[in-house]
Structure 1
Amino acid sequence: MHRGMERHVALIGFGEAGSTFATAGGWRGEARVFDIKTEETAEREGMLARYAGAGVHGAASIAEALDGAPLVLSLVTADQALTAAEAAAHMLVPDAIYCDLNSVAPDTKRAAARAIEGAGGRYVDVAVMAPVDPARLAVPLLLSGSDAAGAQAALASLGFSDLRIVGDAVGRASSIKMIRSVMVKGIEALSAECVLAASRAGVLDEVLASLDASEKPRPWAGRADYNLDRMLVHGLRRAAEMEEVAKTLSDLGIAPLMTAGTIARQRGIGSIGTKEPVAGLQAKIDTIAINEGTRSA
């Protein structure tokens with residue numbers, strides 16, 4: 001079997017990630033691609049041009065793209081991830097590795113795995129942990145599933161260079177990505193709420209300077225431990241303060257969407273009534289979990 005056939009890969013979806021990977025990896029002649037946009041009149045010409053630019057073969061159907069492919073990369077929009085897996089399942093060659101790189105919840109990945117594995121394929125949960133541009137094939141990928149090692153080797157042969165297996169359970173890689181996004185995307189949203197209000201109030205430079213002055217870099221484990229400590233002891237007071245922050249934003253015409261969530265979280269943890277928090281991050285997490293379980297019961 002010649003090298004091209006050994007590296008034959010099928011791509012479902014050809015947006016930014018798919019086109020970036022194919023171009024960076026020089027997959028010309030080795031990749032067959034199907035993107036549902038080719039079935040839409042308004043999008044078809046643009047997609048065909050994208051195929052041509054990357055030098056990949058644009059398939060007329062998902063069946064054509066998957067025909068004979070030992071490796072499949074699913075790179076669709078989140079709402080289409082499960083649909084794509086279910087459509088592909090019975091078109092895979094026996095033992096084909098199906099790498100699901102979509103940003104979806106662990107339960108969605110487990111449902112997709114059931115569809116793929118029920119049809120004889122090998123499903124691997126892959127989490128893309130950074131923007132694909134400019135990292136391209138050096139983008140960090142986390143893999144989980146019983147066939148993660150096989151996927152790691154196959155992806156490495158395509159040129160991916162930062163691959164790490166995080167477990168043999170489908171959903172573990174996506175759990176890391178989804179939960180990390182609570183912080184990463186949350187900070188983005190908080191930043192927007194903060195600077196929009198500061199700008200509207202004419203105090204942007206002062207607010208940013210104050211944040212710079214108060215920033216003390218530390219590992220996230222220590223930072224989280226400290227934050228939970230403050231919330232357990234002072235959460236009710238901080239919730240009251242944040243109520244006034246919400247009023248400030250509203251008066252400026254900025255909807256306090258993130259701030260409302262902060263109020264609820266501070267009040268919920270503060271209502272536990274801790275005077276002296278136990279030492280250690282995990283102990284604090286356990287304290288909060290036990291009390292939240294009691295309240296929900």
Structure 2
Amino acid sequence: MIAEVAARARENIQKVIVGKDEVIDLALVAILCEGHVLLEDVPGTGKTMLARSIAASMGCSFRRIQFTPDLLPSDVTGINYFNQKLQEFEFRPGPVMAQVVLADEINRATPRTQSALLEAMQERQITVDGVTYPLPRPFLVMATQNPIELEGTFPLPEAQVDRFLLKLPIGYPTEREEHAILLRFERQDPLAELESVTASDELIDMQHQVQEVRVEESVRGYIVDVVRATRDHKDIQLGSSPRGTLALYKCAQALAAIRGREYVLPDDVKLLAPYVLTHRIMISPATRLRGRQLSDVLMDVIDTVPVPVERL
């Protein structure tokens with residue numbers, strides 16, 4: 001069932017997004033795990049379009065928040081205002097009260113406003129003037145940040161970045177894909193005609209089903225070994241936290257379900273590790289001076305951990 005819905009969703013999203021099969025699948029993984037996604041890439045690569053297409057395909061409500069330095073926490077969560085007609089205070093919900101929230105350029109807001117959103121992501125609720133309001137389910141935050149233009153930004157602290165389940169780059173399209181984009185958007189916007197392929201209730205049921213995907217002891221040990229190896233590598237200053245171990249475990253279950261399996265393979269773990277762990281580790285200054293990239297170091301770590309094999 002999950003594989004069928006995922007296939008329909010992927011096909012539907014690709015009516016708008018050209019190519020990017022792996023990125024779409026990873027975004028679906030995040031939804032099934034009730035996690036959040038940090039999209040980091042240059043402007044114009046389709047980050048906003050991806051979020052809107054996912055919301056439309058999943059039958060979810062969608063809101064976009066443009067983060068700026070003057071954005072206040074109340075602009076995200078909502079406010080209590082005095083209704084003069086009723087002579088009482090009423091709660092006016094903010095844009096975070098949606099099922100899919102796009103936090104555009106999250107690193108342009110002040111740390112206080114960033115924290116308001118990240119608290120909602122973690123607790124699945126907001127508190128305004130002492131009253132707690134639950135957020136709708138399913139709830140997915142897709143935050144974007146531009147890795148090139150850093151002037152006037154407030155970089156997310158490591159503890160807050162760790163709240164994101166996955167960090168995904170979109171990347172430039174190939175030459176063939178870019179031609180397809182021109183033809184697809186030549187006369188109309190395909191997003192305007194996009195219909196949902198599932199409903200919120202069905203999506204919540206699938207989130208529960210994902211937890212039943214089997215993870216053998218050897219594969220579970222492989223997940224733990226990969227994460228622990230990030231803490232012992234000579235080029236890594238800060239390794240992944242146990243939250244990273246749990247994230248890798250859950251994502252592997254979701255990816256297996258999307259691919260129509262009831263069990264997790266080591267290949268699932270290897271594919272997911274760069275997206276789950278890259279934003280959870282820090283390389284040492286000496287390694288950075290040698291010109292080594294974080295992604296290169298992480299691939300070295302993954303390559304050094306023995307992969308479990310089936311015994312005949």
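At a glance:
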item: Structure (1, 2) behind the derived value -18500 of helix-only ellipticity at 222 nm (-39500 (n - 2.57) for each DSSP H run of 4 or more, over all residues; to 500); result: 1
item: Structure with the greatest value (metric distance in nm of label points 7 Å out along Cα→Cβ at positions 26 and 186, set 1, 2); result: 1
item: Identity of the structure behind -0.61, -1.01, -1.31 (criterion: log10 I(q)/I(0) by the Debye sum over Cα atoms at q = 0.10, 0.13, 0.15 Å⁻¹, calculated), options 1, 2; result: 2
item: Winner on relative contact order in percent (Cα under 8 Å, 6 or more apart) once structures 1, 2 are ranked, highest first; result: 2
item: Mean count of other Cβ atoms within 10 Å over residues 82-89 - highest-scoring structure of 1, 2; result: 1
item: Origin of the value 0.75, where FRET efficiency 1/(1 + (r/R0)^6) of positions 50 and 202 (r between Cβ atoms, R0 = 25 Å, to 0.05) was derived from one of 1, 2; result: 2
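Here, each number is a calculation from the coordinates, and none is a lab measurement. If you're wondering where the values come from, they're calculated on a predicted model, not measured in any experiment. Cβ atoms are built from the backbone, for glycine too; each structure is taken alone.
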